[in-house]
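K.L.:
Dropping the structures in below, format is structure tokens.
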Structure P
């Protein structure tokens with residue numbers, strides 16, 4: 001059985017007060033997959049997690065992606081597989097949200113229970129690679145290269161398939177993913193989901209605030225106030241839930257955005273520095289090299305080759 005949902009949202013602004021939680025995808029049958037086609041002005045989901053595996057293809061959109069404790073940019077073609085109970089959020093950059101157009105975002109999401117794949121067959125040459133894929137997806141996997149091209153080609157037409165053909169196409173995509181070496185792990189090996197519903201509400205408010213304000217000076221107190229905590233309590237809370245200090249998280253968000261800006265030859269390193277929330281080049285160079293292993297000038301030169 002396959003559930004297909006076409007979700008079209010028009011000009012629905014995100015509010016940090018939207019209540020994030022352990023989301024019920026309404027997929028109780030382990031023999032069922034659910035396909036969601038998303039066509040919207042911009043992405044609005046808060047940080048969330050659920051009991052299912054989730055395969056996400058961003059056909060058209062760009063912004064920031066957080067999966068577990070991993071922060072990165074995403075753009076057209078992003079293909080990610082996530083295992084159960086892995087917190088995640090896709091958030092459009094602010095400039096994207098200002099340019100509101102119908103169908104600015106196109107995405108395909110497939111939800112499925114791990115048991116759907118694990119119970120297909122007892123043949124080890126099939127079950128072992130599939131079980132390994134499910135295990136690896138606990139950290140989130142981003143696929144690239146030929147794997148990305150082949151899988152997204154399948155996903156581009158999967159919603160038009162009927163009955164058994166839809167399942168066959170899904171399994172073809174899974175087979176390609178299970179044998180591929182063209183992937184990056186997202187969340188760190190040590191990441192554990194320690195959120196409860198109240199924690200996720202607080203973390204979501206912080207994530208949303210930072211993704212909209214990282215380009216300016218941010219006082220720790222104003223972020224702590226979002227969670228109704230003292231600064232010391234907030235720092236302990238944030239690190240215990242995200243496995244990163246608040247400073248480390250903010251710098252990774254800023255440097256990730258800097259990497260995106262430096263790919264444009266017209267952006268100077270100084271301009272990028274100030275556009276990403278740093279007050280001086282010394283700090284920018286320091287944190288950029290700490291996080292990427294390269295100086296901004298080296299990264300910019302690498303993008304030219």
Structure Q
């Protein structure tokens with residue numbers, strides 16, 4: 001699966017297959033398809049694809065980001081995504097629990113892909129206690145050895161007596177069945193579309209569980225490839241410092257969302273949407289002026 005962006009709009013594309021059937025020819029075919037769109041879409045790495053795949057796509061089109069070669073390339077976006085999630089998670093813990101550090105904090109991480117694993121590294125270095133699960137047993141074993149993480153069965157991760165639940169797998173995992181099982185005070189993770197329905201955001205608020213909106217805290221990778229896109233358009237080098245500075249602002253934005261949600265007694269998801277819509281409206285007004 002790969003991510004597309006078109007100006008302020010976004011979208012997804014899906015390449016049907018898996019790691020066993022994926023080939024370089026398939027990626028090059030994807031590149032030709034993207035090139036036919038004439039720049040209306042820009043493709044980047046996502047679930048099931050790699051930097052190498054982006055290089056194969058790049059052999060057929062310039063409308064791709066997340067490549068590794070050249071001074072403008074940003075490479076694998078997952079470490080930056082993980083950094084953004086870590087930043088948002090810390091902001092949520094500070095707001096909900098009044099804690100400025102993560103030492104001894106119990107975090108249940110669902111999913112140990114590139115982002116989830118890098119998030120575990122940040123959490124471990126910050127002194128957090130990890131509980132992890134993943135469909136790939138070898139990833140769980142690695143996290144156990146490297147971070148001292150406690151392995152948890154796939155469907156038992158919701159029941160862990162943790163301070164933070166960090167969903168880093170697929171979407172829709174906060175639902176009628178799982179939400180009542182959560183013991184965490186904070187939900188902050190990398191997965192897209194974590195709430196099965198918008199009403200589950202209201203249910204989290206009623207349960208006094210602070211939700212860090214997914215499309216904010218997982219924005220780090222998108223920020224990185226955006227700056228790569230700008231670099232490649234202008235012929236300049238990729239600006240890693242500008243990316244880091246922008247990712248750091250996730251803290252401020254998350255805090256403003258939490259404050260609005262409290263002040264207006266609305267879910268964090270609704271607050272995030274209102275802030276985003278306000279920014280879109282301001283941008284359109286600026287263009288019209």
Structure R
């Protein structure tokens with residue numbers, strides 16, 4: 001356990017000090033390029049739905065194997081703890097998440113809605129062109145809470161279980177879901193495997209994240225919102241509902257995606273989010289990271305004693 005604590009602490013410190021690797025050298029950029037090449041070879045929109053799903057399964061397997069290959073090679077020459085810390089550092093996105101959120105909050109606080117909309121468009125898939133201040137704040141808070149699970153806690157969870165292979169497997173599948181996991185004509189069937197695998201890998205981490213938000217925020221409100229939510233994704237719903245309750249905010253509600261208004265349930269209760277709540281959401285994620293690290297530290301100390 002001491003080694004696991006050290007791995008997580010080193011990766012978090014590296015993420016805090018260094019942030020995302022340069023785009024040119026970022027392994028996730030390489031992974032995305034590989035995924036695009038695999039898609040070009042395997043996706044055939046004229047196939048029957050079941051054949052498209054089968055092609056999607058093959059595509060996921062191909063990309064995951066490509067991602068795990070360098071890990072298996074590095075495992076021959078690097079100590080496991082160092083490779084695990086390196087893999088987790090690459091998989092983590094805590095600092096990047098905060099920076100992207102701040103890029104929305106800063107111009108929003110100054111009243112520059114156009115700059116805030118542009119920055120928001122880099123982190124969400126909804127149409128941001130006509131959003132007002134409250135809607136920008138709501139979308140950003142939702143993104144921070146949900147990506148706190150995806151880009152931070154789930155990456156730590158799978159690293160704790162399976163070391164560097166867990167970190168890379170999770171990040172590869174999460175990246176494929178972000179690329180292919182859309183319910184549109186292009187990816188509804190081809191991206192089915194990527195979306196379902198990401199759901200499976202996030203099931204337990206999402207609930208651990210919801211439990212974390214509940215423990216460090218307005219606990220009664222967070223628990224009630226988590227247990228009563230009716231979100232269409234159980235993983236995202238658990239995370240965002242508990243986060244909404246923890247912050248005493250009302251999230252969710254209708255939003256425009258691809259030019260169409262999508263009816264979404266309401267999450268939590270309280271006032272509508274404002275620009276200042278973006279920072280509060282980031283603080284919730286950061287405090288959660290400290291709770292996880294402290295918990296690992298106590299467990300490691302107990303095992304050592």
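K.L.:
As an exercise: Cα extents along the principal axes in Å, calculated from one structure in P, Q, R, equals 53, 49, 34. Which structure is it?
P.N.:
Among P, Q, R, the structure yielding 53, 49, 34 for Cα extents along the principal axes in Å is Q.
K.L.:
Which one of P, Q, R has FRET efficiency 1/(1 + (r/R0)^6) of positions 198 and 246 (r between Cβ atoms, R0 = 25 Å, to 0.05), as calculated from the coordinates, equal to 0.55?
P.N.:
R
K.L.:
Work out which structure the value 13.8 belongs to, where Kirkwood radius over Cα pairs in Å, for residues 86-173 alone was derived from one of P, Q, R.
P.N.:
It was calculated from structure R.
K.L.:
For distance in nm of label points 7 Å out along Cα→Cβ at positions 110 and 190, which structure out of P, Q, R has the highest calculated value?
P.N.:
Result for distance in nm of label points 7 Å out along Cα→Cβ at positions 110 and 190 over P, Q, R: largest is R.
None of the figures in this text is laboratory data; all of them are computed from the coordinates on show. Please read these numbers as outputs of a predicted model, since none were measured by experiment. Cβ atoms are built from the backbone, for glycine too; each structure is taken alone.
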